[in-house]
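Q: Listed next: structures, encoded as structure tokens.
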Structure 1
Amino acid sequence: MKNTNNTDSSNKFVAPAPDAATDLRTFFIDSLKDIYWAENALVKALPKMAENAASTQLATAIRDHHTITQNQVARLEQVFGLLGEKAEAKKCEAMAGLLKEGDSILEETQPGPVRDAGIIAASQKIEHYEIATYGTLSAFAKTLGENDAAKLLMQTLAEEKEADMMLTDAAYNSINFDATDEA
């Protein structure tokens, strides 16, 4: 006989919070609040990453991405406006965790190529999270018929993909190889 007792530890159903989204638009807006917090957190974190990079190429790339990230925050504010919503941040636990991991990498590495390789690794994890998020948000916007918002989100998605490729190039063109020579 099947056990239907909800207290059974094998039951994996998660009860929704009282304010849980009940439609895609609400979930979309909630997700925008999440990435808005994440991008604002990155605006604060990127200068520290640039300061800890030994490679001038990497430090410059991070500083350039800092400016791009500031523009992405403004773009998200435009998206909120298009939706008739106030730009509001909701703590992004994923980004908070990724930033914490980045800080740990700085503490666990000596300044130089090894730390730079760690900065790239942490940065790519962040970029991949952002790529996944903006891809999803763009799809939600299209589904909801919010084509102007979708265009803005796809612009940010393209920038995040470009940043990821730049990090890969920096890693494979010198930094990872320089890190292997460290003793």
Structure 2
Amino acid sequence: MTYQEKITGLGEFTLTPVAPDRDAALLHRWVTLPRNSFWGMVSHTLDQVHEIYTFVDGLPTHHAYLIRIDGEPVGLFQTYQPDADPVGERYAVQPGDIGMHLLLSPARHLARGLTDAVGPALARFLFRDPTAQRIVVEPDVRNRLALRRLVLEGFTFDAEIDMPDKRAQLAFLTRSRFEADHPAA
């Protein structure tokens, strides 16, 4: 296990590294659901998903984690160093930038309140690293739910950028903004 915290009203939140041999079938089920089309893998086969996460697992700059609540998988969280990712070619990367991707696909009984709780927990995980100063995201500009969620979580929108597979909205959450909105208990 990489990270855990108790989330009041939800349960034990944990992040564990994705193990492609163990997790590819679960990830394939999630990424191929029509509601998760913005993940860009709806037509991928199980073998393609396994291959992608085996590749990610071998990178020192990119990491994939399963999100669990009380042991039950509810989502996929990926981190990356922007200067080692295509997004880093499209904006001025600053020291302390850390990129993230999030896909939540919970069972219905865990869906209520999950998104509100997971965003801050992921930011706390990322900001554990004292060198991390700014979270970088680049959702598809058509993903209105993600864009609305970013506003609620304190992200500041920057430019729209053209990524290899989408038109994306670049957005940032600074450590200082997060800490002001979520004072440590």
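Q: Of the structures labelled 1, 2, which one yields -9000 when helix-only ellipticity at 222 nm (-39500 (n - 2.57) for each DSSP H run of 4 or more, over all residues; to 500) is computed from its coordinates?
A: Structure 2 accounts for this read-out.
Q: Moving on. Suppose distance in nm of label points 7 Å out along Cα→Cβ at positions 52 and 156 works out to 3.2; of 1, 2, which structure was it derived from? Don't jump to the answer; show the numbers that get you there.
A: Details: 1: 2.5; 2: 3.2.
Of the structures listed, the value fits 2.
Q: Can I ask one more? Can you say which of 1, 2 returns 18.1 when Kirkwood radius over Cα pairs in Å is computed?
A: The value was obtained from structure 1.
Q: While we're here: Match the computed value 11.6 of mean count of other Cβ atoms within 10 Å over residues 20-27 to one of the structures 1, 2, and report its label.
A: Value 11.6 for mean count of other Cβ atoms within 10 Å over residues 20-27 corresponds to 1 out of 1, 2.
Q: Moving to a separate point now. Computing relative contact order in percent (Cα under 8 Å, 6 or more apart) for each of 1, 2, which one ends up highest?
A: Working: 1: 24; 2: 16.
Looking at the calculated values, the largest one is 1.
Q: I have 0.75 for FRET efficiency 1/(1 + (r/R0)^6) of positions 44 and 100 (r between Cβ atoms, R0 = 25 Å, to 0.05), calculated from one of the structures 1, 2. Which structure is it?
A: Among 1, 2, the structure yielding 0.75 for FRET efficiency 1/(1 + (r/R0)^6) of positions 44 and 100 (r between Cβ atoms, R0 = 25 Å, to 0.05) is 2.
No value in this document is a laboratory result; all are computed from the given coordinates. Predicted model, so just to flag it, every value in this text is computed and none were measured. Cβ atoms are built from the backbone, for glycine too; each structure is taken alone.
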